[in-house]
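Here, each number is a calculation from the coordinates, and none is a lab measurement. Computed from a predicted model, the values in this text were never measured in an experiment. Cβ atoms are built from the backbone, for glycine too; each structure is taken alone.
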Structure P
Amino acid sequence: MYFLNFSFTKTPAEAAPVSPLHGAWVKKYLDEGIFLMAGAKTSGLGGMIVVRSIEKKHLRELLAEDPYLLQDIGEYQISEINIALTQPEFEAFKSL
């Protein structure tokens, strides 16, 4: 599983025109089941996406489609994790 930490490198005002395109890109991969959850940071300076376990090369290919990256508006920090411990209701995350 991956946690993607997106941070703007331009102002949120500069990102605003691209935000609907980015949102559609996120929704596409949520609908396909590749992205598990996504949301904006409360600071307004970026967002987070949780991605199921896929080949890292494939993940990089998906990220290359992100309109925010195509417009050089921000950057991702990718953290790959193996879920080991959860609350009982989140046991399914261990296999994602």
Structure Q
Amino acid sequence: MKKNKSSVSKSKSYEEVGEFWDSHDLTDFLGQVKKINFDVDIKREKIYCSLDKKVSNELAILANEQGILPDVLVNKILQEKLKSIKSPRKSR
């Protein structure tokens, strides 16, 4: 027997959990949930920069095709580019 993924919704899959919370409000279940403590270690920094409109549109289209947000795609592209720039420098 599969253990429920959610004690409140009694759902057995993440899809069912999502469907449940799409139609319910957590404040209706406060007596059924327990408080937990956890630490968050965010290692991202937001830097805002302007983009050419054409570049911005192309990023949005590509990101949509890949099913990701444009900022995720920008990070991916920049990480790949930085890696390729750093690699030749290391061999000097």
Structure R
Amino acid sequence: MKGNVEERAVQLGKFIAKNHATVRLAAKKYNVSKSTVHKDVSERLKHINASLYREVRKVLDLNKEERHIRGGIATKEKYRKMADKSR
């Protein structure tokens, strides 16, 4: 996803806000790095579209709060699959 940086920031912001997506998911969808997504929606979007920035910020803050829960679930599933294979 090359081209206009401002357009990319708005597209990423809309995707994250609409889908309550993580930075990782947005990066994968738009084929850019997590660093690029984070910079676009955390810094650039603030100056381009303040209302969209606030929506995205809420999603990112919620994702950050829930990150440890998702990590625990992923670990639990990993070990469950390993146990299933050994049976």
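Here is how the numbers come out for the structure above:
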read-out: At a computed 29 (relative contact order in percent (Cα under 8 Å, 6 or more apart)), which of P, Q, R; value: R
read-out: Structures P, Q, R, by distance in nm of label points 7 Å out along Cα→Cβ at positions 32 and 56: label with the highest value; value: Q
read-out: Identity of the structure behind -26000 (criterion: helix-only ellipticity at 222 nm (-39500 (n - 2.57) for each DSSP H run of 4 or more, over all residues; to 500), calculated), options P, Q, R; value: R
read-out: Top of P, Q, R by volume of the Cα convex hull per residue in Å³, largest first; value: Q
